[in-house]
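Participant: Below, each structure is written out as structure tokens.
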Structure I
Amino acid sequence: MVNKSKILSDLSKMAVDAMSTFSGVRKEVEIIVSLRVNKIINKMKLVRRDEFEVLKKLVQKLLIENKKLMKKT
């Protein structure tokens, strides 16, 4: 009985160790994937969402001003 208890205890410890190892590997994979995605985005020269929104508002404002000027002529 003691032997079974020891085996179960050892198996439990191994399972906990394996889970922490997998957790570390998961974090490492997430970091690697994130870096690769950022590298691809930088190569494509994409703009950030906030930069896009600023330019969008500016273009909308300029369109309104342009319409006003067109009405005056």
Structure II
Amino acid sequence: MSLTAPWWAYAAIVAAGLGLPVLLTLVPLLRTSPVTGWVVLVVLGAMPATEAAAGRASRITVREALSYV
């Protein structure tokens, strides 16, 4: 029999010591024009980038995709 504690015991200690205080801390939400602009810019930039990657991936066959591995 091992004298080491199971992994879930360590996880519970770390969660209680670090996780809960961080999650229960209230962080003020900043809604300013630059922040809103950056969020809009990131979302609008991510949409065509995702579409381009998915479009390219949908045009190749499974055999072609596996040839890269």
Structure III
Amino acid sequence: MSEPSITNTELLTKMQVIERYFPGCGYNTVNPVFYENDFPKLIIPGKKRPLYPAPEVEKWIHNHTVYGF
């Protein structure tokens, strides 16, 4: 099966990721997660900051909290 189309994927900003997946945590507490080499992000030409695909972020968080990697 081919990769899902990026046009149908919900893209989130860093603050939206923090609000959705890390409620109650401060920016400084969560910010180091975004610098992990394997944290999913999408760099769009012309955009200053990367965006984060919601399904991949959910999978990354699940893998790191359940399996510890």
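None of the figures in this text is laboratory data; all of them are computed from the coordinates on show. This is a predicted model, so every value here is computed, not measured. Cβ atoms are built from the backbone, for glycine too; each structure is taken alone.
Participant: Quick one: helix-only ellipticity at 222 nm (-39500 (n - 2.57) for each DSSP H run of 4 or more, over all residues; to 500) came out at -7500 when computed from one of I, II, III, so which one is it?
Facilitator: That value comes from structure III.
Participant: For Kirkwood radius over Cα pairs in Å, the calculated result is 18.1, so let me know which of I, II, III that is.
Facilitator: I
Participant: Could you tell me which structure in I, II, III was used to calculate FRET efficiency 1/(1 + (r/R0)^6) of positions 17 and 33 (r between Cβ atoms, R0 = 30 Å, to 0.05) as 0.75?
Facilitator: Structure I accounts for this read-out.
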